[in-house]
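Values in this text are rule-based calculations from the coordinates and carry no lab data. The shown structure was predicted, so the numbers you read here are calculated from the model rather than taken from an experiment. Cβ atoms are built from the backbone, for glycine too; each structure is taken alone.
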Structure P
Amino acid sequence: MAPIKVHGIPLSTATQRVLATLYEKELEFELVPVDMKAGEHKKEPFLSLNPFGQIPAFEDGDLKLFESRAITKYIAHQYADKGTDLACGDNKQKATIGVAIEVEAHQFDPAASKLTWELALKPVFGMVTDKAVVEENEAKLAKVLDIYEGRLAHSKYLTCDCFTLADLHHLPTIQYLLGTEAKKLFDSRPHVSAWAADITARPAWCKVLALQKH
């Protein structure tokens with residue numbers, strides 16, 4: 001059977017989400033680097049994997065997928081018996097996880113991604129951080145983290161006492177933000193702070209971070 005292939009780069013938050021899921025599931029895979037500077041993601045053969053020209057793209061045998069959260073859900077369900085159970089519980093529990101996954105995508109990620117770009121990535125590219133954008137998105141993220149703080153007062157993780165996809169999807173942007181001034185948003189909320197420390201210390205996530213050092 002053809003091995004699992006992930007087409008992307010270790011610095012990409014969307015690629016990191018998929019890599020973390022594969023490591024949690026203890027699955028063998030091949031990371032196929034995409035030369036973004038050369039625009040490989042905007043031409044064939046990459047476009048046959050993702051017509052929108054964005055990383056990552058994913059192959060499992062004859063199955064081709066794109067959109068990181070769709071890929072992680074596939075891995076969690078297709079390989080349910082491997083590694084960490086990332087979709088634990090009955091259908092009601094799974095529905096709750098589904099809600100938290102949507103919250104990450106639509107409430108948390110827009111602000112967190114903008115802050116990641118302004119505070120963590122722009123300095124790397126020698127670009128100037130837009131303070132107004134930072135201020136606006138810190139305020140947006142603070143509101144989401146207030147809700148998380150209340151939720152995490154009742155369980156160790158976002159939906160229950162087990163680590164699930166809902167928590168995992170937050171890892172890439174949280175990791176970047178903890179290295180910036182936005183860390184204060186996490187530090188000032190004790191339950192959020194403990195949760196962030198817990199999930200960023202997971203062995204599978206540490207393997208994703210190690211890939212960035214190569």
Structure Q
Amino acid sequence: MNSGRPERQLPVTERTRHRRLREQGSLDRDRLDAILEAGFVCHLGVEVEGTVMVVPTVYGTDGTTLYLHGSVAGRSMIASPAATVCVTVTHVDGLVLARSVFEHGVNYRSAMIFGTPRLVTDPDEKLAGLRCLTEQAAPGQWDYARRPHRKELAATALLALPLDEASVKIREGAPDDGAGPDAELGLWAGVLPLHTTWGEPDPDPLLPEGVEAPAHVTRRVGGPAN
């Protein structure tokens with residue numbers, strides 16, 4: 001059914017063109033948004049002093065910009081505003097166990113975003129970006145917890161990377177060898193799904209008696225983490 005909304009496509013560039021496993025590639029911008037919205041940890045790849053570094057960090061997205069968090073003293077944060085970076089987000093959905101080891105694989109959803117980020121210096125945008133980061137990881141926490149003061153903001157680096165150049169790949173479904181010669185081996189084949197869920201909140205042992213976890217935390221228990 002046509003929803004009436006124009007289809008949004010990712011632009012194809014030399015960096016985002018799918019060269020291998022093209023059938024797993026997608027140009028659907030909505031799929032990029034879904035992958036980013038489902039997580040809050042990414043890996044930032046950047047060259048620092050002649051060496052490539054891949055740094056895990058938290059992120060948030062407002063649909064047009066990816067905000068990346070770090071310390072003002074972090075080498076990756078210092079180098080990134082002057083360099084082309086690659087940010088990756090990956091969700092593992094299951095192991096694909098085939099009849100032969102060669103055909104084994106992983107069901108996954110992944111996105112790669114390329115570009116040159118800018119260091120956020122405007123105070124209002126910095127607060128908005130940090131709110132985006134916080135709410136992406138823990139919806140409701142920004143309004144519950146104390147917000148950062150001036151000294152904390154000065155010690156925090158925030159990068160803004162536009163979502164203009166991105167590559168998406170997704171692998172779903174069963175092994176690919178069900179119709180090949182190995183099907184005669186009589187071996188089990190299929191998918192071992194992987195589900196990550198939020199557990200029960202583990203309170204700080206220094207909490208005073210009677211301070212309970214807020215509703216925006218407890219309602220996530222048992223829900224999907226990606």
query: helix-only ellipticity at 222 nm (-39500 (n - 2.57) for each DSSP H run of 4 or more, over all residues; to 500) was computed and gave -4500; which structure, P, Q, did it come from?
result: Q
task: Given a value of 1.00 for FRET efficiency 1/(1 + (r/R0)^6) of positions 62 and 78 (r between Cβ atoms, R0 = 25 Å, to 0.05), point me to the structure among P, Q it was derived from.
output: P
message: Comparing FRET efficiency 1/(1 + (r/R0)^6) of positions 38 and 166 (r between Cβ atoms, R0 = 35 Å, to 0.05) across P, Q, which structure shows the greatest value?
response: Q
task: Using mean projected area of the Cα convex hull in nm² as the calculated read-out, with 12.1 as its value, let me know the right label among P, Q.
output: P
